[in-house]
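Below: a set of structures, written as structure tokens.
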Structure 1
Amino acid sequence: MLTPVLEKAVDAQAGKAVLAKVNSDEQEDISARHNIRSLPTVMAFVGGKVVDTFIGYRNSEEVHKFVAKAVASTRSPSTAASEANPVAPEPVSVQSRDQFEKLVAQKGPVIVDFYADWCALPSL
């Protein structure tokens, strides 16, 4: 499963990003609005806009680079770290479109994991 790798990558950023999980089967309207056609799909949002995306499974190093790039995209001389919105210490399970829109509108990066229970890799 990709979610544990995403959790570690977000945790490595020491509170500078939020991980949101969207079950595409339960939140079909959110998935449709963002043209999710394959799972897993991961999108990085900053200020309500998508700044990066990947589709499919990635290794840990690639996921860490993806999250670090999203965090770096929020750094600029005119933006102090203290201006970023507070981040959730645990992944946020998105339950509604309204919750999703408020979450991704944050100044700081929000990494969104679009998934479905049926697309998890089997345990070997």
Structure 2
Amino acid sequence: MPKKCKAGSIRKRKMRKQILIPLTLLTLSLVAPLLVFAQVEIENPLEASEIWELIKNVSGIIFKFAAAIAPVMIAIAGFMFLTSGGDMHRVQTAKRILVYTAVGFAIALLQVALYNVIILILGGTP
């Protein structure tokens, strides 16, 4: 007899799940459209109303990042060069780091300059 009671309670739980899940989905489908009509204002996190302002902001961030990273990379390359102890592999790695840092920083400078030149050509103010 106790087995029937246990089996009966398992059936009741399954039946509750079978009823509650569709009932919950029905309720959500009826309530969700009401939430769509809520007035929600989202502020512009980019602080740019035009594409040119966005490009200027992004290029400024890239330049600041490059300006912060370049001295660190130069210091790392210098440290590797000084501690190489004649190991040509470490000397070559230090030279490569210096070259890549210089090229990367030059690209960061050029992208800011290129933006300003394009804006001047189009008749705007940088």
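What follows is calculated from the coordinates using simple rules that are stated; it is not laboratory data. Predicted, not measured: the structure shown is a model, and the values here were computed from it. Cβ atoms are built from the backbone, for glycine too; each structure is taken alone.
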### Query
When you work out distance in nm of label points 7 Å out along Cα→Cβ at positions 17 and 113 for each of the structures 1, 2, which one comes out largest?
2
### Message
Looking just at FRET efficiency 1/(1 + (r/R0)^6) of positions 9 and 41 (r between Cβ atoms, R0 = 35 Å, to 0.05), which of the labels 1, 2 belongs to the structure with the highest value?
### Response
1
### FRET efficiency 1/(1 + (r/R0)^6) of positions 33 and 73 (r between Cβ atoms, R0 = 30 Å, to 0.05) derived as 0.05 - corresponding label from 1, 2
2
### Query
Suppose you compute Rg and Dmax of the Cα atoms in Å for every structure in 1, 2: which one lands on 13.8, 49?
1
### Query
Which one of 1, 2 has relative contact order in percent (Cα under 8 Å, 6 or more apart), as calculated from the coordinates, equal to 19?
2
### Task
Check the numbers for FRET efficiency 1/(1 + (r/R0)^6) of positions 65 and 89 (r between Cβ atoms, R0 = 35 Å, to 0.05) across 1, 2 and tell me which is largest.
1
### Task
Match the computed value -29000 of helix-only ellipticity at 222 nm (-39500 (n - 2.57) for each DSSP H run of 4 or more, over all residues; to 500) to one of the structures 1, 2, and report its label.
2
